[in-house]
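I've put the structures underneath this note.
Read-outs throughout are calculated quantities, based only on the coordinates presented, and are distinct from any laboratory measurement. From a predicted model like this one, the values you see are computed outputs, not experimental measurements. Cβ atoms are built from the backbone, for glycine too; each structure is taken alone.
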Structure P
Amino acid sequence: MIRKESKNDLRQIRHKRVRKNISGTKETPRLNVFRSNSEIYAQVIDDTTGTTLVSSSSRSLKLANGGNIDAAKLVGKDIAEKCKKAKIAKVVFDRGGYLYHGRVSALADAAREAGLEI
């Protein structure tokens, strides 16, 4: 019997493949993105210690519709501002196995515009 893999299973396979080459350090932590149908989440992670340094989401910002591009832009701007407060200037972008378009690219572009170096 052949097992059909779901879209999320395939995304996780892509994410593992990308994560083999991407790692966050104390100087350049990893900006991880997770998107669901209704929300978008972003975390800045130091992989050497395994800690989340800053995080933001459409849920924490209490947005009415967290599953659209406008919400992703607000989350990107918020995560960049939090990184500035935490004295983080440069990050490595981890798209989480998602294609780099739509909400994922909107979040990254908004973070760049707000002063975060990706």
Structure Q
Amino acid sequence: MDNMVALDFTEALNRADGDWDFFLTLARLFLQESPKEAAAARAALGRQDGAGLVAAAHKLKGSVVEMCAPQLYESTRRLEELGRQGEFAEALSVCADLETRLAEVHAALRKLIKGGCPS
């Protein structure tokens, strides 16, 4: 997947005030914490715990905003909404999509970290 499809690096760097080192800190934190947040969402979904699903999706959505990953953001937003509605069957497919999008964003971030700040 093209990095710029998974995330908007320019906007993410702008959110970090153009500070590459600060962006790297945020990116590494996202790589470390987002799998835990996704796992919490998956676990809540497995329990059919709407409140837990909403909380986990909302937390993940907040960190996705900083990475400027629009497709992943949309998946987290939709999962949060489905948790509120108690629509667990539909949430299963959205959660799978979220996990795919999360893997794409992780790959894009790892590539950026490894390659250094693009010009």
Structure R
Amino acid sequence: MQEYVESYVFLQFVTDNFDVDLQSLGVEIPTILTGLADLIGELRRFILDLLRKSDFERAEKYMEMMEKLYSELSTFYFPDKIVPGLRNKVDGARWTIERTKSDYIAAKVAAFIKNQTGSIH
């Protein structure tokens, strides 16, 4: 069910539908929370594809979505017995976001250099 939540929300986001009704999925709240935490990694992969296409505007929009998800998820504190693995997933999400930002900056610099010189050396 966690994968279901992750894939459903991912599909909604990448089709620019950010008004997602999670209650309509009919899954329990702990499953929704862990699915959303995993979504951050899926968004990273999507952003990397956007960066390969030099679509920096969309990449930045989805990085903001990652930040919003992280910000919301980090406010939840439940014991592991209630929401298994949530804390570890949220902690990992922070690293994922920072790594994605680093990749974004590197791609922007490479694009700038390419535009200035006509190639990357």
**Request:** Match the computed value 1.0 of distance in nm of label points 7 Å out along Cα→Cβ at positions 18 and 50 to one of the structures P, Q, R, and report its label.
**Result:** R
**Asked** When distance in nm of label points 7 Å out along Cα→Cβ at positions 34 and 58 is calculated for each of the structures P, Q, R, which structure yields the highest value?
**Response** R
**Asked** For which of P, Q, R does helix-only ellipticity at 222 nm (-39500 (n - 2.57) for each DSSP H run of 4 or more, over all residues; to 500), calculated from the coordinates, equal -25000?
**Response** R
